Structure I
Amino acid sequence: MTELEREFTFLVEELPIDLDQFPSKIIEDSYIPADSNHPKIRIRRNGDRLTITKKYPLDSTDGGDTGDSSRLVEHTIDLTSAEYTVLNQLQGKRFIKRRFFYEIDSRPAEIDIYLADLAGLVVIDFEFDSDAAMAEFKKPAFLGADVTQDAVVAGGTLAGKSYSDIAEELLEKYNYHPVKGVEKYHE
């Protein structure tokens, strides 16, 4: 399946007090090839769904390394358990996160709480079904910085890193400090 993903991503500086009232699931990603600075191919366990995906900016002219990260072409193929097992053995860069399906002012959002080595990083994504809806969007005031175009929080760039690897850059660019209390969300 190929689709156009339109989204904005923001840093979350503090977990919402009502977060536990919303459904969530664990997502495990492995990005390949492991020797790429920003791999575009992802092998994912998303709850019970197993997939392989390639994502890159719609306007990319160089295979996905540059372009508008708010509009991504996403090619996704569902995998059988056997296919996932074999592909997930490839040398890749990994991370794990818990995704909450949250709502702000009746607008759906996804809050990703990174776990294990990336614990402390929390982002929120808003997806849109049209360019017009994107243009009309007003960022809720309580959210942190817009990091949609910043590779430091892109999945392929984050994979294989720890929070300490990105802490200085997040602090310098956004005055972002690790979010406390995320340990309880690891399965």
Structure II
Amino acid sequence: MRQTSFRFRSRGGRKGRSGRRPTGARARLRHARRPRLQGRFPVHVTWRMRHGVWNLRTRRCFTALAHAFWGGANRFGFRLVHYSVQGNHVHLLVEANDEKALSKGMNGLGTRIARRLNRVMGRRGKVLDDRYHGHILRTPTEVRRARAYLLGNAEKHYGQRGADPYTSTVALIAPDTFLMRRLC
């Protein structure tokens, strides 16, 4: 008597997305080249904090973040216009003269944020999870939607109606780009 063969259809084989799921650095954002930024376009930036960092929507953490935002708001051709602080990430509307100014400004702002939050939490080490995610806003509609998203983000996540104390309702620095001057 011959043994019949079985076909196992659910596991193994070469198919898309098979095998173990990536963890750690491989699961984070891919280090792809960022698009070229022209000085006339603002950028919507999202920056996530590492696991283990306290809730950013507490008075102690927000005070530290506000000091970091004010300190790094206008440096190296980089301008931080609006911010929205959520539990484990921040949304920023920024302007920069070019991609180098954006990079320098974001690095400086990240250093300020990490130092302030580490001081508040009484710890040392990394605070920011990975690279920031930036979306270049090229049209007035995109800028309007990004600003509305920042202002309404607390209602979406926390059900909080009205003015959010952890979101800038007025611009920190007067915007330079035409799109932001027109709408902010």
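Laboratory data are not the source of any read-out in this text; all were calculated from the coordinates shown. Just so it is clear, the structure is predicted and the values come from calculations on it, not from any experiment. Cβ atoms are built from the backbone, for glycine too; each structure is taken alone.
Please compute distance in nm of label points 7 Å out along Cα→Cβ at positions 3 and 67 for structures I, II and give me the label with the greatest value.
Details: I: 1.8; II: 7.1.
Structure II comes out on top.
Ranked on FRET efficiency 1/(1 + (r/R0)^6) of positions 123 and 171 (r between Cβ atoms, R0 = 35 Å, to 0.05), which label among I, II comes first with the largest value?
I
Kindly point out which one of I, II the value 4.3 was derived from, the read-out being distance in nm of label points 7 Å out along Cα→Cβ at positions 91 and 107. Write down the numbers at each step before the final one.
Details: I: 4.3; II: 2.8.
Considering all the candidates, the number was obtained from I.
When helix-only ellipticity at 222 nm (-39500 (n - 2.57) for each DSSP H run of 4 or more, over all residues; to 500) is calculated, the result is -4000; to which of the structures I, II does this value belong?
I
Matching task: 0.9 is the computed value of distance in nm of label points 7 Å out along Cα→Cβ at positions 59 and 131. Pick the structure from I, II.
I
Rank structures I, II by percent of Cα pairs over 24 Å apart, for residues 51-162 alone and report only the one at the top, that is, the highest. Could you put the intermediate results ahead of the total?
On the way: I: 35; II: 27.
Result for percent of Cα pairs over 24 Å apart, for residues 51-162 alone over I, II: largest is I.
Taking 10.8 as the value of mean projected area of the Cα convex hull in nm² derived from one of the structures shown (I, II), identify that structure.
Only one of I, II returns 10.8 for mean projected area of the Cα convex hull in nm², namely I.
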